[in-house]
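Okay, got some structures for you below.
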Structure I
Amino acid sequence: MTIIDEYKAVLFDVDGVLLDSMPQHVDAWVRAGQELGLLIDEEEVYRREGEKPEKSAKDFIKNAGLMSTRARAQALIDKKIEIFKTNVRTPKVFPGAMTALEILRDAGMKLAFVTGTSRHEINKIMPPDMAECFAASVCGDEILHGKPNPEPYMAAMAQLGVSGKESLVIENAPYGIQSGRAAGATVWALRSYLSDADLSDAHRIIDLMEDFAALLK
């Protein structure tokens, strides 16, 4: 049985799945921390992909041994956004991503993207021809609880009119995997930036979007 036969919808994370954009976010967090006297570990940022920035900022501050106040967390977030906006560039689309989207769309599959990135930032970095492939989308500033909470994927499934059992989620980070599974979906993970140990909660791990696209042909 093929993916197209088995599921009604495929829901994609964006950063690290469709677009090679996570390094820009990681760099912005690390540099923001440096400017505010905080040491932020790059690997930790990758593992927290999809989390609400408010939660990430509080934990980064705590991990640095400082009291995590709302004002301090907001200052870190504001600095991260400032650095990201200053240095934002159009990220590379992962090879195979557009091929996969076009095959699924042409086969009548319902498609959505679910990201912790804000709508404003996504509108800047996602190519228009990619955005047009999706019938639904959920961004980080449009929900109350970010990944690993199931809310982001459940919100996208509601927009598409599908259940978790009818959905395949493509992710690349632990919190996104947990979010998709908690929403009742089958979750496949890509080895974009992290090790298999970090992706072990996924139902299946594959190397690249090109490999996923090849499975659809």
Structure II
Amino acid sequence: MPPMIAKTLTRLLRIGSESIREAAATIFKGGLVVYPTDTVYGLGCHPFDKEAVNKVSDVKRRSKGNFPVLVGSIEKAKELGEVDGNAETLALRFWPGPLTIVVSSRAEFPPAIVGTDRMVGLRIPGRKDTLDLISMCGGSLVGTSANISGAPSTTRPEEALKTFEGKVDLVLDGGSLSKSPESTVVRVTGNHVDILREGAISRQEIVMALKAKVEH
């Protein structure tokens, strides 16, 4: 009879300074962590760890589409992507907050983040403990939603634990999140701005922010 292999259990820890440090250490070791954001629960890993990023694809059962990256500051965003012109205008107006800005990458991210067009989606979340985690991870963190691809986004830690039990290392419990739209996603190429997904920030708000820049 073959030896029994113990199943790796996913730990559920209340988010706080100690658990954030533990989560960051897990991420630096190539692990996967579920954590609360200002919109929904996110599934994260180190954005420059190709193996970890591929594991995120596996556990989400996602074969296409790029993973967004959460950052802790506009300076970090500019280090990772071409955040200038219209992209900078939108970042200054809506960050921290639920706007993901897709721009040309400046960094050597794995393909599952930038795809063949070398574009990366960046966002600064508006939740302090999430920002603390991002800071302890070096200023950037994969920020895809914690769900199976095509399924509804997760707003409760228990849901995330049930979905990813044994597949991620740690779930940070930040309580039940209020049901709100996910981030709006815009793609900025030169002077052109495309709204890829209208979410928490409306198309009209995006248009007004860009119009204000022109009128200014």
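Coordinate-derived values only; no laboratory data. Just so we're clear, the structure is a prediction, and the values are computed from it rather than from any experiment. Cβ atoms are built from the backbone, for glycine too; each structure is taken alone.
Computing distance in nm of label points 7 Å out along Cα→Cβ at positions 55 and 207 across structures I, II gives 4.5 for structure II.
Identify the structure, out of I, II, from whose coordinates helix-only ellipticity at 222 nm (-39500 (n - 2.57) for each DSSP H run of 4 or more, over all residues; to 500) was calculated to give -13000. Corresponding structure: I.
The greatest value of relative contact order in percent (Cα under 8 Å, 6 or more apart) among structures I, II is that of II. Please state which of the structures I, II yields 16.2 when mean count of other Cβ atoms within 10 Å over residues 15-22 is computed from it. The structure behind it is II.
The maximum of distance in nm of label points 7 Å out along Cα→Cβ at positions 79 and 183 over structures I, II, that is, the highest value, falls on I.
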